[in-house]
Structure I
Amino acid sequence: MSRIGKQPVVIPNGVQVKLEGGVVVAKGPKGELREAIHPYVKAEVKEKEIVLSADIAAARDASAIWGMTRARLHNLVQGVAVGYSKVLEIHGLGFRAEIAGQKLTLALGKSHPVVFEAPKGVTVSVDAKKTLLTVSGVSKDAVGAAAADIRELRKPEPYKGTGIRYQGEYVRKKAGKTAAGAGAGAGGKK
């Protein structure tokens, strides 16, 4: 039995949820999302909550699918009600970002500017200092994937700490080469 799957998904005010075959459709102030339900899981909309049940006898992993489906439906309902966002920080001398429509242009210490086009349903905004990026949207999956793609353009570097990182992410710095040992084993004459 899944402890997470047993919990009902509470539907916030202003959100409408309906079942169409094996698909849950949620409409809210931020937009509309759809999520297909696995055949092992049954869903019912009761008053202001979605109740899920699973056919545990059907397969060994039905309990895990039940819990995952509940978590995905919760993300779906929260996305259309409130939305999701991730904040990225740009660290480095001369590193900056500019936005024009859906195109994000980044100066990341390369010989050319890097252009990133935000996917449909995801918006990217840049602060006044041009070093903070906010990726927001209705779908938690799309927001997380877009933020990861932007971070991948210049990962945090462990020696200087430059690059793109999530807000609050700690980058463990490594010690660089030191002057110790330069006299004895460096190949110089004594």
Structure II
Amino acid sequence: MSMRFPAKLRPARPVLVLVGLIWVVELVQQLSGHWINQTLGLEPRSLGGLIGIPAMPVLHAGIAHAAANTLPLLILGAMGLLVAPRRFVTASVAIVIVSGLGVWLFARGNAIHVGASGLVFGWAAFLIALGVLERSWRALAGAGVVVLLYGGMFWGVLPKTGTSISWEAHLFGAAAGAATAWLATRRR
């Protein structure tokens, strides 16, 4: 049985499905004691941790963590779909894979990394870099809105000690987003 979206919401389907999946997984996590994070979370430099690369964006450490990522995902996802509708899904997949590989290769060991914040930082950097590189009115407007709303979040790429926040996911997400924008504009 396929899920039907109203015609006006169809362009937003990828973002809405992602956010819905995050909340379904979080509900299961709440009911099961968060065992999914231990099984599917990204564990750096562990062969079994590779499954965490595609799984990380839908896994969260709790309701507050999922809620903290929901609004930025909805806003930045909508911006991405407006600014780069044909390239956004491909860019998103590239950001998840590249940032996940960066976390898997270089992040702190002895930790399970979960959450969509790498994708959030990736989308923000993608939209800003796209505006700088492409210079179309649409891309520049999108970059401006992202800087106004989320420009301060880039402090989150700096290393933090004594915290469970995966600043590495932020850093590699932002780098992957900027690189994806650069590659997208080079092809054009």
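Please treat every number below as a calculation from the coordinates, not as lab data. Quick caveat, the model's predicted, so the values are computed rather than measured. Cβ atoms are built from the backbone, for glycine too; each structure is taken alone.
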Structure responsible for 24, with relative contact order in percent (Cα under 8 Å, 6 or more apart) calculated and labels I, II on offer: II
As an exercise: helix-only ellipticity at 222 nm (-39500 (n - 2.57) for each DSSP H run of 4 or more, over all residues; to 500), calculated from one structure in I, II, equals -21500. Which structure is it? II
Assuming 28, 18, 11 is semi-axes √(5λ) of the Cα gyration tensor in Å, for residues 65-176 alone as calculated from a single structure, say which of I, II it is. I
In terms of Rg/Rh (Cα atoms, Kirkwood Rh), which of structures I, II is highest? I
Mean count of other Cβ atoms within 10 Å over residues 25-32, calculated, reads 16.6; among I, II the input was structure I
Value 1.2, calculated as distance in nm of label points 7 Å out along Cα→Cβ at positions 57 and 169, assigned to which of I, II: II
